[in-house]
1. Taking distance in nm of label points 7 Å out along Cα→Cβ at positions 186 and 202 as the quantity of interest, name the structure among P, Q where it is greatest.
2. Please state which of the structures P, Q yields -7500 when helix-only ellipticity at 222 nm (-39500 (n - 2.57) for each DSSP H run of 4 or more, over all residues; to 500) is computed from it.
3. Ranked by distance in nm of label points 7 Å out along Cα→Cβ at positions 10 and 146, which of P, Q sits at the highest value?
4. Which structure, out of P, Q, was mean count of other Cβ atoms within 10 Å over residues 2-9 derived from, given a value of 12.6?
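Just so you know, all these numbers are worked out from the coordinates, no wet-lab data involved. Source: prediction; values computed, not measured. Cβ atoms are built from the backbone, for glycine too; each structure is taken alone.
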Structure P
Amino acid sequence: MLPDDETSRVLAVTAHPDDIDFLAAGTIAGWTDRGIEVTYCIITDGDAGGSDHSVDRAQIPIIRRAEQVAAAQIVGVTDVRFLGYRDGELTVTHELRRDISRVIRQVRPQRILIQTPERNWDSMPGSHPDHLASGEAAIQAVFPDAGNPFAHTSLLQDEGLDGWSVSEVWVMGHSKRTQFSDITDQFDRKIAALRAHQSQTGERHGLDELIRDWGARIGAEAGFEPGRLAEGFFVTRMPG
């Protein structure tokens, strides 16, 4: 594992606004507390989300972008980038790989958080097709695309973005967890970040208890003391 004191920049790539807050907001709050710069790359605007039929659907992308920016600020993240793809229509394309590679080369992170590209049959909500496509496109952007200056040649020739190799990948939502973060002290900020997504969580009663129970189960899996809350990830080092 890459020690936090050797990590200055982290990039998180997710399909929708709010994905990162459900899966990793506590961990990210802990990183920013330690001075690590975190950037969010949100692939879609979440325009297919929400259940309020009274809201003009054309306003949903604007609303959800603003909610994600507000949620990010709660956990210490000020750099939030949106790629503008359509919610519910995400597929692994050359264009998506290029667009994620561009952000990797711009941010130059040592560590990247991605969604799992593997379907979990015990957690279908976590295996949303957009999540799977996001994870697969992101890992392909990490390797081989972003580190190879001759892949997506326009990035180097037209934008001056040389190759960048990510050292470590943290996979969110994976069924096999190999790394755990104690988020007990960051839990309130995680909940506040989730509540910032009012269009998605405003009517969700019992959300705090649900997330606390989830964190307690992961904490027990990690072997933490009773009452400690955790988030879990599958972590792998990249070659080179």
Structure Q
Amino acid sequence: MKRFKADLHMHTVLSPCGSLEMSPVVIVNKALERGLDIIGITDHNSTRQCAEVYNVGRQKGLTVLCGAEVTTKEEVHCLTFFENFEKLELFQVYLDKHLTNIPNNVEKFGYQVWVDKAEEIVGQEDRLLISAINQSIDEVEKKVRELNGLFIPAHIFRSSFSVYSQLGFMPFDISPDAIGMSARVDVDEQLKQHPELKQYTVLRSSDAHFPEQIGTHYSVIEMEEASFSELRKALHQQEGRKIVELK
């Protein structure tokens, strides 16, 4: 087994709350500078910047997992990942169908553009990406399962946009592949207070919106190789794969 440093929650220039510096090249270079082996691209309710980051990462030897941070109808943030571009595109169709038709206010929320390797603008999303889609958390998970993806409630104890802030409990009718906890959370203490969560693997990531935040927090994963299939095994502690450290 090998050990890999993974930061599986970060935003690009596409997210309105993300810095315009968060281009594919900047993200990949900073991730490599910080010693990361795997990153996850999780823009709000959109996957449209994923492919370019993936391509730049592949050229430079960085594994890039592609997905989105979905805001459910309950305003719970959930990370989603998919193993190939075909399934990613199907999920984008789902997001486009269910994203609320609220226009983005650029001056208030920021630009929502996606760019190519040369940092030239390729497209722009006019609907506000940080609004909630009209699907519940269990409906989002169901769609992710249809596409054989990974489903991970993000920063579950944050004071807003989290499972516990919005619902007060982990729903019994969902089966996350893992749960996210921020660096400010004492994992052992929270597991004592919420023993129902002990069945899940805990992930820690940076939730980077700016280049300097990339890799400030991460998970160390023990597995055979840096791949989607190996990550799935690690999240479910299968065949010796596992999360061994949270930073």
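1. Ranking P, Q on distance in nm of label points 7 Å out along Cα→Cβ at positions 186 and 202, first place is P.
2. Q
3. Of structures P, Q, the maximum of distance in nm of label points 7 Å out along Cα→Cβ at positions 10 and 146 occurs in Q.
4. P
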